[in-house]
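So, here come the structures, one by one.
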Structure 1
Amino acid sequence: MIKPDSAAFISLDLGTSNILAYVAGQGVVYNQPSLMAYDVNTNELICLGIEAYEMAGKTHEGIRMVTPLVDGVIADLEAASDLLKHIFGRLQMMNSWKNSVVLLACPSGVTELEREALKMVAKDMGAGLVLIEEEAKMAALGAGINIDLPMGNLVLDIGGGTTDVAIISAGEIVVSKSLKNAGNFFDEEIRKYIRSEYNISVGRKSAENVKKEIGSLVKYPAERAMQVYGRDIVSGLPKEARITSEEIRNVLLNSFSKITDLLIELLEETPPELAGDIMRNGITICGGGAMIRNIERYFIDIFQIPARTAKDPLNCVIDGTKLFEKTVRRRLENGLYPKDEKSFLSF
């Protein structure tokens with residue numbers, strides 16, 4: 001007989017760019033890029049995580065690069081299963097997975113069909129109870145917000161594949177929206193800009209590096225330029241160009257306009273009483289996108305309300321799942337999950 005308090009608790013932040021796994025009592029046991037490399041001929045997994053990331057853009061046609069989760073949704077079910085098996089198999093924790101309580105954090109735009117696909121992968125590996133919570137809710141917890149209070153909080157989670165915005169009050173999401181316009185999209189826009197302005201084709205890793213090094217949303221002191229290297233699209237020869245902070249800022253501002261529009265749509269649907277709370281509490285920004293320079297100033301200038309970046313924006317979601325374990329345990333003890341969701345439990 002497996003009791004609710006004896007089942008292992010495992011949580012996963014299923015990001016497009018990174019996968020994080022947490023095991024109660026052991027902490028974060030996995031934090032790697034969400035990229036895998038397969039042999040085209042044998043379909044065998046060659047490597048994954050940081051090793052696969054280092055190979056990106058440098059492989060031959062005999063290697064297939066796979067991102068099993070795109071926009072927080074399973075794009076390749078077999079690869080997703082391989083990924084989960086690797087995470088827990090390599091760490092010799094498959095016994096912990098069996099009959100465990102597994103919490104998956106996903107974007108708000110995930111459909112019911114996609115949720116079932118995620119659950120199926122976890123259950124096929126032996127998980128007893130699989131729960132799915134929205135990333136924005138977990139990010140709010142991880143950012144230090146007391147979501148149980150009857151008070152409105154606005155969370156903006158800019159990840160690799162999706163941007164999620166949500167109003168949270170009394171422990172649940174009141175209204176939320178999701179947009180497939182986030183870190184990877186910003187990188188792609190930078191690539192397009194360099195190609196059109198300098199006739200240079202650069203890889204996604206190079207574009208990401210440009211974003212991190214000189215990207216900003218508001219002008220900052222001691223701005224600088226940096227060299228980028230790629231292939232001349234006319235001659236095919238190696239070529240370099242000097243890119244300025246102002247150029248990249250204009251690219252990012254254009255991309256962020258869609259996020260601004262999404263926030264406006266969300267606020268238009270927010271109940272008046274909660275809107276008053278938002279004026280006081282402001283916007284809490286999480287995710288990798290929160291690390292772009294002067295992002296708080298950008299939103300303060302537009303909305304005229306406070307904005308802050310979470311202390312550890314990259315780990316807000318996984319930190320939130322850690323805190324949510326207590327809520328899950330309490331609900332299990334009180335029998336609040338449907339019977340088909342806790343069939344592994346005997347009372």
Structure 2
Amino acid sequence: MSRNRSLGAISALSLTALALAGCASPDAAATDSADGGGTAGTGPSTITLYTSEPQEKIDELVAAFAEQQPEITVEVFRAGTGDLTARIAAEEKSGEIGADLLLAADAGTFENYAERDLLLEYRSPEAEAIDQDLVDPEHFYVGTRLLPTVIAINTNVVSDAPGSWQDLTDPAYSGKIAMPNPDVSGAAAYNAAVWLYEPALGPEWLEALAANEPLIAESNGPVSQAVADGSRPVGIVVDSLVRDLAAAGSPIAAVYPEEGVPFVSQPVGIFAGTDEPEAAKLFVDFLISQEGQEIAASQSYLPVRDDVDSPAGAPALADITLLKPDLQTIRDSQAEAVETFNGLFQ
């Protein structure tokens with residue numbers, strides 16, 4: 001099978017597709033052998049989820065799912081994306097993946113798993129209602145939320161906010177920037193490749209940014225905290241964390257750089273070796289259902305359905321410029337990009 005598709009066809013935001021998704025007929029999904037039309041009525045079962053979601057957020061989702069499907073128990077193993085992919089690689093080598101589902105990372109990661117026949121094909125009936133650019137055309141995974149990476153500033157410290165990625169190379173920001181480690185954060189690894197191959201940025205920009213000696217924190221969480229407490233008043237971080245901290249009263253705001261923002265769609269997929277495919281399908285359905293997306297929006301994420309409002313404080317999707325590189329290029333270059341990043345920043 002061919003898995004060489006552009007990010008614009010898989011995980012880029014298409015407002016036209018978003019507007020038209022609700023017009024698609026559910027009948028096609030209902031007749032597909034991989035769909036979820038017959039999953040209702042699943043008996044008592046337990047499924048294991050690997051995820052990089054913050055613990056309190058995944059706990060909320062699992063609790064809401066349990067109210068809807070009380071006979072299904074969801075056991076969660078939570079870790080950073082880098083740790084999850086290492087765990088899955090070790091388990092793949094041993095011959096048995098220890099989870100039923102994965103909720104983490106980006107489309108490229110799931111493309112790699114699909115190529116190795118690690119994922120189960122599943123066309124969720126709920127997928128008809130979301131942005132079709134976030135649905136794998138071969139139905140091995142589906143995006144569950146939009147996670148743009150932005151510039152965060154401490155509003156008590158930074159009076160003249162940077163408006164672009166290029167602004168961060170100004171020597172005035174030396175020693176003031178924090179950003180996540182791409183060896184731990186899947187979004188950061190993806191971003192490294194996007195920045196490296198973005199014509200407006202590229203290696204020269206990365207080198208100039210490195211000259212400002214940013215703090216490389218373990219993940220997005222510590223980056224946002226460093227901005228909020230002012231120890232590093234400028235951060236490169238996913239926007240949902242900025243909204244979380246601002247809502248809690250921290251002096252922090254997000255800037256969407258004029259060149260555009262890289263983003264991941266936090267896909268979910270079912271491992272092909274699952275012993276509980278029907279229960280796993282129900283969990284996928286729930287994540288991208290209206291209820292699941294309302295929870296995502298309440299957790300500061302940009303939803304993937306047009307019948308769910310964006311969270312308070314988030315800009316309109318039409319006002320965000322999204323960087324949409326070729327997915328195959330990102331897949332082919334991500335390891336090298338992370339190595340380049342580490343050579344410059346660590």
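Quick notes
- Highest-scoring label, criterion being relative contact order in percent (Cα under 8 Å, 6 or more apart), among 1, 2: 2
- Origin of the derived value 2.3 (distance in nm of label points 7 Å out along Cα→Cβ at positions 170 and 194; candidates 1, 2): 2
- With P(r) over Cα pairs in 20 Å bins from 0, in percent derived as 32, 58, 10, 0, matching label from 1, 2: 2
- Identity of the structure behind 1.00 (criterion: FRET efficiency 1/(1 + (r/R0)^6) of positions 114 and 162 (r between Cβ atoms, R0 = 30 Å, to 0.05), calculated), options 1, 2: 1
- A value of 3.5 for distance in nm of label points 7 Å out along Cα→Cβ at positions 106 and 202, calculated from one of 1, 2, originates in structure 1.
- Structure (1, 2) behind the derived value 15.6 of mean count of other Cβ atoms within 10 Å over residues 50-57: 1
- Computed 0.8 for distance in nm of label points 7 Å out along Cα→Cβ at positions 154 and 266 - originating structure among 1, 2: 1
Quick note: the coordinates plus some simple rules give every number you see, no bench work behind them. Given the structure is predicted, the values throughout are model-derived calculations rather than measurements. Cβ atoms are built from the backbone, for glycine too; each structure is taken alone.
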